[in-house]
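Taken together, the values in this text are just the output of simple stated rules run on the coordinates, not laboratory data. It should be emphasised that the depicted structure is a prediction, and the values quoted were computed from it without experimental measurement. Cβ atoms are built from the backbone, for glycine too; each structure is taken alone.
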Structure P
């Protein structure tokens, strides 16, 4: 084509998907001088970042916090005008509902893996504690290109560490199975430590020493007053302020390469011609759109599995309940309970307590990879299950004054062993298509900063690739 960058030398880019990945992509593109249109198939922006309310109090109905030690999410929040609403947790002290008792989450671990057994008395059995100490006596475990988290950790320090410490933490992040999840993708710092240390304990201790040397200060996590669901809405406002277009209820049914431009075909709107396209949608949707231009990539995308989960939010009169201190608790699946975690939201986030001091808000989540039966139950049953487990865990017998159930069907992509190679193949199969990229939680990380980074990477990629269109 004679004008590679559209009208006035500015490339036209279509971003498919209005979650935080797509909106971050659009924001980055506009800052680099592109013209951008975001097409979102639903009637709401933000994807799994979803702010709502219960009894007049603003709460998150999806993800509730951002990793602050990685810069992308906090920096973007500041850039779009949310600096004065950033808040760290009022308390970061979590517990473990282990063998029928709430116990403080052990300190000094990396995704549940300790540097020694000294803090685990009462969490593990005597046999489990003794097994940890054998780590330094064992020959190195070969991790190769990848290995399952559970397989590696169990080989070094025993299954009890996996079942009672690693599983509840990974379940909160991925809703996954530690014996399937990739060490390289899910806990990359442990993967690198495993490659350089024969002993897992020595590897964790080395990671802790390096973290201390970096002297990282400040909170590990950060929230936003009103909920992190405010972030995508603020990014969307910034996108519009920069001249970007955002269309809701605009499902894309086809993306085609015409030989010198992309043609994006929404189901119920006119086709859009573009110099570049970013697919910031879940893997199954991306696969459908890539069937024609990149069938090999589409086939790989269809192999990415997802876990579903449900979040029950409950509001109680403060006078009716008394909670233990801390931000909530995690639940080892080996104990057979139905919830996998509970957050004491009013204790974790100061702004929730401030908005209604007479109310206490809790969250309880259910659903791990492979668990489908419980998530098929009606909202009323899920609410009752949450209350039963909360009663068993913290003695909560009062009835809530309000409840909400939010379902995230196929909400969390799974990263099984070899996922890094799958993602590399997908991107390699798109290399021959100029100005086309993918972004989102399915590729390089499910946390908010990682998803934002994937959007930035896709934006940079298509702006570079746009210059080769038609070459």
Structure Q
């Protein structure tokens, strides 16, 4: 593992020396309970001291194999050399000036890189923010300003954030929306092409789901009232659903035919995660706007809306921004992360991760009836867990498998509208030996059911 890959001083090996969580983590958890709001949850209450490559080390000295990447954030590793170098240099110069007061080159350079990397050869511009939810919310603002329309169409199983507007855009109630309403108006939800659960089967899913979605828009909203159609090209929190082929191109075509802004939410799927710079490239889709965050800056808070210059310029001067948006240290980190993605060819690395993981996951599915589906692309993979012999979601089995993995030093995340999906988001710099070992731990968890 090189320094560029992150964390060379941290041994790249799984080590379990205490119960997980261990005694020191339990002490810190007691302090956390007293000081941190109860609404802030954690997947696994082990407290991190170091992380890098494919390993997270906790305060008790346990080293966990990382199949989560901080929810697809640390794709280049937790301490990639270029990220540390560039961010440290910027810290020594200045931490903040507010781009809306006195601008700086790093913000401009990140926007230039985004114009180069995102799909399409048209003129593009970007605006930078702090979080994925901010990016989505501003994409909606921009689309409304450009079209002079109000309605926004989103999809079943979609997730777009936790602010008021993005909660309205998000499909799942618990834990994201429960008790937090009322929500923003003029949001409409359409069916998505979910192959595993499509009533007439996966072969007809793409065509039929697109027809149903378009019919819903026509009858319930009206194309002439629709500012934006917003979708994750590979749905994240909804269960790592890869829409059936043909669905996304047809929806994008419909948007183009009707002057609707097509927005690809690539916050979880972007920046090499699926083996391409952006997941929408898989079917050749060129979105009007694309939202990014998570993997953009190697762990520092940064997000962006990038899109057609004429659309991005629709908002009036001063209408976009925020005190911390495009913070100079975060911009430096983003440039370091992009540098690392290029130098290590992390698109190829994501594809290699899929080559290793998918066959083993499929072999597990052959062996254990509780695995109903194996899906995803690159290093964004998942298994959907069901009652054996049915397609009924089994969130209890899912939780039991995750708990068993955690106990053996493998950090995995659950997800899905029904809480029955285990998702795999390893850092793209993880060693292949750790990948294989993590999959063996996973197999042991299923064997112990």
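Assorted remarks:
- Winner on distance in nm of label points 7 Å out along Cα→Cβ at positions 134 and 166 once structures P, Q are ranked, highest first: P
- Comparison of P, Q by FRET efficiency 1/(1 + (r/R0)^6) of positions 230 and 294 (r between Cβ atoms, R0 = 35 Å, to 0.05) - largest value held by: Q
- Each of structures P, Q was scored by distance in nm of label points 7 Å out along Cα→Cβ at positions 22 and 46; the highest score is held by P.
- Structures P, Q, by relative contact order in percent (Cα under 8 Å, 6 or more apart): label with the highest value: P
- Source structure (of P, Q) for helix-only ellipticity at 222 nm (-39500 (n - 2.57) for each DSSP H run of 4 or more, over all residues; to 500), computed value -11500: Q
- If percent of Cα pairs over 27 Å apart is computed and equals 57, the structure in P, Q: P
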